[in-house]
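Each structure below is given as structure tokens.
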Structure P
């Protein structure tokens, strides 16, 4: 529950997982589930841009990057302490957190996200292969980690009650950054762009966010995106609309 104090004592190896969409406010209707491939990461954004422009709208106005991202790591360091050998990973898909937690033998996950990633559709969703929507639920079900703390974005549309089955079965706490008591040791950090949900015109800000952590990092599966909608050709526009 947000506001309650969570202590770091007695917790083993911990993963701090941060989704870039934590900082995104949107009124967009494009909030479905997507495969994380070139089509959803790049082509689909151009298609949305073209469709919106044809309707006399500017898709860029549907999304707002909230300024809290500039002070986030300073706030994190008030409650979390990075180990001397901490490893930092940057990717597009949040499902990489599953692999990181497994390979680092993490005991606990601290998630900052607009989504819980516990799995959508009840416990049955944890029978599917690991993906960006169920990786945390899979870790808990498989007892790869013993507990998870979820700090929802202030702009989330989710409610913890959506996940009653998981909340009852696993050790899950919902909180916000003020609910932690210094200091919680972190052994690994994963920063996820979620490019299928977060538009490419924020990519430069994303890299600023990554670099402002001031720790060496490893990129894994992070597709470079160029956003230049004013100069796309007619042929490309047709292809995007048909995608």
Structure Q
């Protein structure tokens, strides 16, 4: 009997300390959003715009919320400003880790902008490189006179407490399109770089973006500015 207790004693730490941290993410229902982000909590955190969508994600760094807010103009499906909040949840305390702020421009490089919004189809909260930490990829964009055809889009990646991004101007003409890549993008995990490029491919297939010809090769060569003349 004594030997059994000894065996349990040595196995127990393996069960407790050998457990892998839970790495997962999910979209919160409206009812949970209202329960977590009450009027008092929103005031405390400075959440002023309506919440478009909220996510909860867990990794070895703990529990987080990603809250996306958009400021609508009247009853129209038009937003003039967006703001995202990344919030760390420690027991009963919520602390903002970082935010994203942006707004539609009166005039971008090509067109007058009509609206700006989060492109939830291209937002991901996954552990891409297997380090048990979720690397948020957040995408949003604008519409111009020709919808997304002459709007802008941004892909922001958060990796090891640092932000890097890809910023693209759409255009109906070849000369109007250009893409700018932060140099820090090429310093992040290769797996994340590949995933971002896969998202960019999906955008082109969905007709939400037209990147300059040869953009994939240019990014493999770590170019920072891509246009139809980048060759």
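General remarks:
- Here FRET efficiency 1/(1 + (r/R0)^6) of positions 139 and 155 (r between Cβ atoms, R0 = 25 Å, to 0.05) is compared for structures P, Q. The highest value is that of Q.
- Answer label among P, Q for the case where distance in nm of label points 7 Å out along Cα→Cβ at positions 123 and 203, calculated from the coordinates, equals 4.2: P
- Top of P, Q by FRET efficiency 1/(1 + (r/R0)^6) of positions 59 and 115 (r between Cβ atoms, R0 = 35 Å, to 0.05), largest first: P
- When distance in nm of label points 7 Å out along Cα→Cβ at positions 27 and 187 is calculated for each of structures P, Q, structure P gives the greatest result.
- Test item: relative contact order in percent (Cα under 8 Å, 6 or more apart) calculated as 38, pick one of P, Q: P
- Parent structure of the calculated result 15.8, given that mean count of other Cβ atoms within 10 Å over residues 163-170 is the read-out and P, Q the choices: P
- With distance in nm of label points 7 Å out along Cα→Cβ at positions 91 and 219 derived as 4.3, matching label from P, Q: Q
- semi-axes √(5λ) of the Cα gyration tensor in Å from the coordinates reads 39, 25, 12; which among P, Q: Q
- Among P, Q, structure where mean count of other Cβ atoms within 10 Å over residues 51-58 as derived comes to 18.6: Q
- Answer label among P, Q for the case where distance in nm of label points 7 Å out along Cα→Cβ at positions 131 and 211, calculated from the coordinates, equals 2.2: Q
Read-outs throughout are calculated quantities, based only on the coordinates presented, and are distinct from any laboratory measurement. The model shown is predicted, which means the values in this text are computed figures rather than measured ones. Cβ atoms are built from the backbone, for glycine too; each structure is taken alone.
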